[in-house]
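*Asks:* Multiple structures are listed underneath, in structure tokens.
Only the coordinates and a few stated rules stand behind these numbers; no lab work does. Nothing here was measured: the structure is a model prediction, and the numbers come from that model. Cβ atoms are built from the backbone, for glycine too; each structure is taken alone.
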Structure P
Amino acid sequence: MDFVKPTIEYSQIWPMLVVFGVACVGVVIEAFVPRGLRFRVQAVLAALGLLVALGGTIWVASRLDELGGGVARGSIDVEGSLVVDGPAVFLWGIILLFAIGGVLLFAERRLEGGVSAFAGQAAALPGTEAERQASTQGLEHTEVYPLLMFSVGGMLLFPAANDLITLFVALEVLSLPLYLLCGLSRRRRLLSQEAALKYFLLGAFSSAFFAYGVALTYGFAGSMGFAEINEAVRNDTANGTLLLIGLGMVSVGLLFKIGAAPFHSWTPDVYQGAPTAVTAFMAAGTKIAAFGAMLRLYYVAFGSERWSWQPMLWVIAILTMVVGAVLAVVQTDMKRMLAYSSVAHTGFLLTGILGVQQASELSDGQVTSLQAVLFYLATYGFAIVGAFAVVTLVRDSGGEATTFARWQGLGRRSPLVAGLFAFFLLSMAGIPLTAGFVGKWAVFTVALSAGAWPVVIAAIACSIIAVFFYVRVIVLMFFVDGDAGEGEVAVVTKPSLLTSGTILVGVAATLVLGIVPGPVLDLAANAGQFVR
């Protein structure tokens, strides 16, 4: 058999290659650069790599027609394994944007008295002399930067995957670094390690479902490619059971990654136990990448089987919104409340997937489901990263103070920080003049246009419930006396420009997208549809 050299259009995928290249260089730096210099080298290298990749993504987006060889808005690359089209490039852009915010939060050192929030020596048992010595010596795990870059690379690969094998590889490349990052918290080591173990075990379990679903889908279609699977779905009616089981198992892996109920059980524990900088990066980046992959899988590979997977998503969306909203009401920890809030937002995003995909099927002025979901992902990312960045500032003698009792009266002691946090909460609640309101309006509108009014009614009811637990925190900060007893409240620690800049960008984007959403909605619309 003659070997055929694969054709790879590097001009289309080089932003992704930059991210993976920087990750590999980061590993080499850990081996050869002196320990005292690693932090600065790794942080600067990661930030520059992400900025170059973001600039390259903008360049690729502006030349999609040219790079695609005349194919409108993108083309299929790497022997059919990847697709570089408008939606993929849009997702690349916002993933890289929030990854830059993640690097800035990773590099914050002022909040912990000159050291990072990551463990000095992760291999040391919590509470032992080895851990105390590592903390005293100011050691830190600078490997977090190449781990972050590998995870970002997986996030970029995930929504661009055009076959099931590439999709599975991207899922694992995305997930494995996050398992490690979640267990590297400098404080509350046992809680952090528990979070990492739970995330790993549940992630491995869902990956097994995903892999078995891939095998069954291949058995049905005889191919891993999305276009070939779609063609088999159109023409083959004899193996419907095999198709449905394979589709269901593949969906489990994706629903786990986005944190949809009943596959959400990892979300509150991991969000609470992981270093808050990791939580912020993971909450935004993972959800964006996973929804991008889910959209491509359902719209391209299983687009002809819409009447099979759509009822499933109806049930999952309603269940996810109810579970997230109801359980968030009873939380007393800020990070767990935001985790269940994230679960509820997953349900809102699933509502958008139920809409109409093709613009030709809608009247003028209406948005497509793809456009609505892409816009919602952008608005949600700015709000959640900004909110977790604020959480890192509220501290007591034990580090971050995340229990509600510690936040009592925060609005009187630090009105600016409390006001910014309240603004992010109002956006996530969907209050007008914030980006969250426009995002919810978009996904609810597209779901109604497709006839999914029961899901929209459930979404509106859950939004009302969500307003309660968001407003409860605002009342706690501004209208509850925080001087009830010694040690019951926390103070705001002054951050460096890294965290401050991340928060201010989140506030500005949330405000602008709420008042003038048109440019980003148009950008999402101009991304077009998935190339098949």
Structure Q
Amino acid sequence: MTPHLILTNARILTMDPARPTAQAIALAGERIAAVGSRAEVEALAGPATEVIDCKGATLMPGFVESHLHLVLGGTELAHLQLTHVDGEEALTRAFRDFAAQNPDQPLLMAQGGHYAILDHPMTRHDLDRVIADRPIAITAHDHHTVWANTAALSAAGILHGAPTPPGHEIVMGPDGTATGELREFEAFAPVVAIGGESRIYLGIATGGEPSPWPNSAEQAMDRTKAARGLAHAARHGITSMVNMDGNRYTLEILRGLQRDGGLTARVKVPFHFKPHMELSELDRADEMTRDFDDDWLSCRFVKMFMDGVTDSRTAYMLADYPGCPGHRSEPLFPASRFNQIATEVDRRGMQIAVHAIGDAAVRATIDGYEAAQRANGRRDSRHRVEHIELIDPADVPRLAALGITASIQPVHAPGAMDFDLQPTLDTLGRERWPNYFLCRTLAEAGAHIAFASDWPVTDISVLRGIGAAMTRPSYDGGTDQRIPLADVLRAYTAGGAFAAHWENLTGTLKPGMAADVVVLSRDIEATPHDEIAAMTVALTICGGRITWQG
């Protein structure tokens, strides 16, 4: 088959150990036809072949984003962005400008607020000074806390509190009214509902399906949000992604795009298992896996949360939080319950991915995977621990021994990119710093590593992520946790593909593999590490089709 596209004069990093570098690549249809020298590949050109000169820039497998929230991110692109906004004056100015631009919005929602955006814990009264006559809310950068003003709490019907599941909290003040701080998804879901975006949050908040089922107009609105997220991802070189929230509705939205030719990346969507569910709910996961199983759209995995996050002290720890005697938080799943669920998911042949940030949560997750392996026998499950921000040294070798994937977001490390060192490091406690974000330690212990952004928690930019991984600080008492550039690039390509069971489809450039390619703005190997974040993506190709061209 004559190639329809040849990319030549490139510094190609194939991620194929048999031929790690090349100069040119030929694409035919949705597959790679050839990889090799310029002379070898250019000789394959036919009259209709388009030839692109990469001018010595790096060409790699398309990036595999191993942990993001696609439709949620696409939705939030239309919200107020507060990254790098600090202090009441700047916050007020940003919100009032946004309010003027959106006079008819029922809820003015902001994203990216950090826990020290004011010089004290934020309350509804602070936000009432910003805007009092319209509902406003701020989502924390980690997406585990929302702060709302009085108008938003009243409109949501939670000013005087409401029942929430364990681990989700409407923080109440001594006067019997909500302070404005809402911890975890089901606490702030009523506020999100004011803005009409509840359907988008179901995959992460409850794991349920919209009821009634959205009509055609509502589905079209949600497809637009998903398409916006896909376009944003393509701009950053992403050709495959593991969506870390999900339900059948998410898959149906993406299938609608697929039918119309608008699915510009391969997407894996989980069944989100929540603490209130019975094991029989896993039948829904089986159905999703059966009904969505092609090279572009698939399920075959279950997502769970074991804990929350450090800054709100909802991450589950082995020892008390500093200054909080007796407080270590609690797991969302008791050990015996989690072991039972993990064993059943594993028995059904599906992969498991668990959000675990605290060292106790990480240990509980590993224990559950070990219990599943004892019950069912060892198989190529590649169960995953998402984040692993803190891990006890005794648990480090267990990942490799049990075949567990460490799905890490180097951009989350305080001081690496957009997250400040404080208040996180003080909330964590100095004695824990040596065991915090142990990328290098885990890699050297043989754990399989996959990197990601967790967008929209952080910027989706893979190049910024690579830069953060290469320049992140060490914390006092800890060792340098950076890994070599080649390993970082692998964690964003072949490593991510392997973690998603995609290694025979994408993540490597060799004949027969999917024609998923990213071309960078220059040679990344010749670029100083502190300049990588400023690089851009020149070209993104997924399945042989150009999805972004800068």
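*Asks:* Supply the structure label, taken from P, Q, corresponding to distance in nm of label points 7 Å out along Cα→Cβ at positions 189 and 245 with the calculated value 1.1.
*Replies:* Derived from the structure labelled Q.
*Asks:* Here mean count of other Cβ atoms within 10 Å over residues 29-36 has been calculated and equals 18.2, so which of P, Q was it run on?
*Replies:* Derived from Q, not from the others.
*Asks:* 3.4 is what came out when distance in nm of label points 7 Å out along Cα→Cβ at positions 469 and 501 was calculated for one structure; which of P, Q is it?
*Replies:* P
*Asks:* A further question follows. Once mean count of other Cβ atoms within 10 Å over residues 277-284 is calculated for all of P, Q, which comes out largest?
*Replies:* Sorting by mean count of other Cβ atoms within 10 Å over residues 277-284 in descending order puts P first.
*Asks:* Continuing with this model, one more query. Upon calculation of helix-only ellipticity at 222 nm (-39500 (n - 2.57) for each DSSP H run of 4 or more, over all residues; to 500) from the atomic coordinates, which of the structures P, Q produces -9000?
*Replies:* Attributed to the structure labelled Q.
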